[in-house]
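S.K.: These are the structures, in structure tokens.
Read-outs throughout are calculated quantities, based only on the coordinates presented, and are distinct from any laboratory measurement. This structure is a prediction, so every number in the text was calculated from the model and none was measured. Cβ atoms are built from the backbone, for glycine too; each structure is taken alone.
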Structure P
Amino acid sequence: MRSASEASKDKGAPRSQCHALVVRGCAPHHEDYWAVRNNESKQMPRYAPVPFPEVKLEGQFWHERLDTVLARTVPSQHRKLGEYGILDSLKLPNPPPPLRFPRHANGFTVQVFWDSDVGKWIEAASYALAHRRDIDIENKIEAAIDDLEKAQAPDGYLNCWYLGREPEKRWTNLRDNHEMYNAGHLLEGAVAYFQVTGRRRFLDIMERYLDHIYATFGTGPGQRRGYDGHEEIELALMKLYYLTGERKHLDFATYLINERGQQPPHYFDWEREQREGSESKQPYVFANYEYSQSHKPVREQNKVVGHAVRAMYLYTAMADLAAELGDAALKRACEVLWDDVMKTKMYVTAGLGPSAHNEGFTHDYDLPNQTAYAETCASVALIFWAQRMLHLDLDGKYADILELAMFNGALSGLSRDGEHYFYANPLESDGTPTRWEWHTCPCCTMNVSRLVASVGQYFLSSAEDGVAFHLYGGIATDLEIAGTKVSLREVSTYPWSGDIRIHVDPETPAAFDVKLRIPGWSNGATASVNGETIPTGSAERGYLTLRRQWQKGDVIALDLPMPPVRLYAHPGVIMDAGRVALKRGPLVYCLEEVDNPGGRVQRLKLPRHALLKAETRSDLFDGIVTLTAEATSLEESEFAELYRTAPPREAPSTLTAIPYFLWANREQGSMMVWVPEAVAN
């Protein structure tokens, strides 16, 4: 990678206030990157995430996933973008080719948000470059930027669907057609590419587009008071604001949040009236505004409704703004909505959204297993929201959910080979669902790859006088704390073991805080510094704070016992009545037929008092921990009738469970997370 000065010669000197780059990954230095947040806003929390390029992944678990994404996922995704015509669409072919995916009965085609798929791929590929230089990937990114630059209209507008097919209809259907959503994902790609390389050509393209958007929408004379039906640009604008410090980006994100749900008239009603001809009668499968969380102003919302991914993106931006502006009402709304999700709507795997019909929420405790939608994108977006909530209060309950979603609901969306995916993530299967190579709506593919490639940014946060560890798994970083450079190295085989060592090496002795997250699932955690026991009962809101004069060679030992446990669902979740889920540490487990031969896994029952055993299996997936137990099995072979008065015979059996994120990586077969429980009389 080149230096910042070399990179800036290509496209003009960076205008960003934070263009100083570190050697590793050529990303903006941590102190510069977060200077805007810490200096311009008195309301910001002291702790801010350490940017992803400054965190080196050394543990086997995430290093293996990262290598797979770099070597296989990112290149294969680019091939698919080419095969499906998405990359060609950036060239605005004239005449435009026939639609790859015809319009639905309501007139909608998924091709209207192809730009977003390119943006997410650039973002994921950029994160990958921070870990390993790849000239071929850089050239592919530059080629896409070339096409976007050529496609951009003189007034800054940039949406390849409208520029290539319906230029006269741009900004006429924000409810359905994702123009700002596309802009948001392109913007996130531009920010990531600049962070990693220092090249700002893509960022310049997007800032010209944003200037056009800012002139078109707002509360001023002649402006439209619009916002997108699919939230996303709001959180992207906050990233740009943190990077540049330019207030206009914060102001427009604030406008979008404040305007959402204002009525009468509702903006989506107004814009429909403006559309001409028969299109003004365009049917829409989701006629209510709960689908897009625009049914009421955001500060008045107290129930999570509608499309799950849209909701999570909205709440992420709301939490960002609540922190940046010190907005107590917005913070309170975030907390109320968070509680609603946690108490009534989240799967045990941190999956969100039970219904394929609206890709989202239905009613409280509606959590079916076999038909669960639980879109991969929704769990990824939950991670975004959890991280923002965590930095509102530094409360470990948010890190608990971040970790749960990371290891379960999100990671299950990517196969071990890095080239197959799940869009939906059911918690039970008869064996028919299989992973796919691509999808007509490939949003989840790049969402999970950009998550893995940037996973380092979720591990820890720093402040002037401290560092907080949120996740564990083997990482190293260098930070400026308390006026001195501090090298930190966390060593563990997490999530397989809770035996954690943290090496703290300041250049000069210095007093500062080291905060260690004690997970909510942990019982009996112990800690010591240089062999001296530290009482863990002093932990507050999930964090044990160690404040001392740190010196080179100091070592923290943290032990988080990981006994297997049973989880029981709220009685309102009728689908899980009489069933248990198995969990060890941060990992939720499932039964797969390949590990439990003899028929479908649904035949198995787990006695309530059967001992759960954790076993290290080096022969599975390069080494994992499985759970085993004595069980009973319903005998199907002697049950000839469809119905009879005598119950089926039960025979002694055993069961083996693997981590849920690994299911559907071997031979096809049945699977279940919630296991029927056998209760002795």
Structure Q
Amino acid sequence: MGSASRTRTLWEPFILGGVPVRNRVFVPGHTTNFGADNNPTRRHAAYHAERARGGAGLIITEAIRVHPASAGRHISLGSFDDSSIAAYAEMTEAVHVEGARMFAQLMHAGRQASGEATRTAAWAPGDTPWSGSAHTPHAMGPSDIAVIVTAFGAAARRMDAAGFDGAEVHLGHGHLLQQFLSPFSNTRADGYGGDLDGRMRLTREVLTEIRVKAPHLPIGLRVSADEFLPGGLTPPDVVEIVARLREDFPIAYVHVSHSAYHGSYSLATQMADMSFGHAPFRHNAALFKKEFPDLPVLAVCRLDSLADAADLVASGEADLVGLARPHIADPHLVRKAMAGEDPAVSCLACNQGCVGRLEASLPIACVVNPEAGAEAEWAAVWAGPRAERRAVLVVGGGPAGVEAALAAHRAGHRVTLAEAGGALGGQIARAAHVAGRERLALLAEEPAARLAAAGVPVLLGRTVTPEDLLPGGDLAGFDEVIVATGSRPARRELPGGPPVYDLWEAVAALEDPDGESCAPLRGTVVIRDDEGGWPAASVAEHLGRLGARVHLVTPTASLAARITTYSKLALTHRLGELGVKARPLRTVEGAEGDRVLLRDTLNGDVEELAGVTAVVDAGRPIAVDEIYRALDGLPDAPTVLVAGDANAPRTALEAVYEGRLTGVFLTDPVDGAAALARTV
């Protein structure tokens, strides 16, 4: 069966727990941080409606916490009393109008429910925290358990009243019910612990209560097939749990995920980033489909495209397939595929705008989709009155520049893009050459293809100078100039020491690992990491794979401080296997021959690393903003705007967003950003 034929299998309708679903693609639950007072907002309604409009057959909400002990923050979702029904009904109506079905995911987070915002204790089977730095949870007593059972039933009744088509009880991801199910986290000696029957008791009581309070609501289960923890639940264990529950309850489906919320590698698998490769956990869904051929199986995690997803359905490994991050990246991926339109915008699996912002208690965003989470506001921008058509020159073909050119073209302006190099992509194209970061190439290739399809003139190999833009210059006559020339890496020499590479030089050398320029990088390498981001960490991993002995030196107190925990736990696991040495709270003081001197930032002690063959400087980058500096305020110069790293070196998330803002709003991008921020 060809790929096109396989993809068409996704368009087949399906009956899920008696509910007709128009196709096999669903949007799995994922936290958005759009809530207010633990209720859904109009942002939720607009966000989910856009994905329903984009063709998804089923949308499952993010976790709806059933009790305030699980609330954590007011921006999470919960249903604690009947006053929440109206807000949920508004959300389901918005989805139903667009032809999709909607299920509510019911959950109690258990021991990882952050109580810092509410100054309350988390509830758990015992008093063991989920990570070494977390607060000690409250070990639940029988009365607490009774409260939670009642809360699940009451929340299910409210979801039924709000018009949901079904509900999904979360038994996975290391949340409360899984904490009771798992021998790793449940060491109780009473009737809720011990053998499997005891550990299943709470789940049984919850399902019983839900059947009583919402008897007509189809109920599915979300499970973690593998906890990836010593002494934790394994796939055969979870198969047995589902088999036992099916004996007593009319289970509508099983939604097969994996991992536990634990401060270890396990948590990194839950939001598997690009380093994991495609569909790394599809075998879990296949196992459940084999064991329960008559039970609908939903598969999820790192299904990057509809082609990946269709392969599971066509091969009989799953009945429905979930794509969360791809739907954040492109809410219309299903509709585009069904209509044979331009290909969807691909998710990078970078975990930067989605997961990274969640950790900061911010609403989710997306590197490749600057409009994620602000669908209604951006729709109003695009539908609003058009500014007078302007002649716009974009200088720089990295993510910010290409996005600015695309946005300005869509806004109706006459756009030209000039790029000094021989191809578009900027630093992202370089970063994609580093092992494990190859998927970043999509951020260079796909926007370039859209630019070509739009017919925007692109001048490659064209270095623009300030003089070119003044009267009489080769590029004079543009009304607006958007400077998106990026940034350049820092480079601090070490006189008398080993050779020093900046990041670009190191990446270029890695493209020819057997070449002369790479030879010093295959020995003992010191990486100076001032920021704690992916550039230094990914180069360290790449060098480790080549057999280098890497010392990652950083003045910060922790390794990779700016990388989201979900990715960091996998990264540090890999770096440890490669023998990379972390040197936190250290700065490079100097060098003598093959010795690099490090200073302890706490007490000032100096230590030395001997036998060093190369140093990679991953210091703070420097904005390339010379055109802006030269022309800003000159009376005979065009209006000059700055976007991306040329404005201030940050990440691709800010670069793409700023590029779109600048291209749309031109002379008032900051005002435009402020207006959007006020409305969302």
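S.K.: Of the structures labelled P, Q, which one yields 23.1 when mean count of other Cβ atoms within 10 Å over residues 172-179 is computed from its coordinates?
M.R.: Label of the originating structure: P.
S.K.: Say we calculate distance in nm of label points 7 Å out along Cα→Cβ at positions 68 and 348 for every structure; which of P, Q gives the highest result?
M.R.: Comparing P, Q, the top value of distance in nm of label points 7 Å out along Cα→Cβ at positions 68 and 348 belongs to Q.
S.K.: Distance in nm of label points 7 Å out along Cα→Cβ at positions 468 and 532 computed as 2.5: which structure among P, Q?
M.R.: Clearly, the read-out refers to P.
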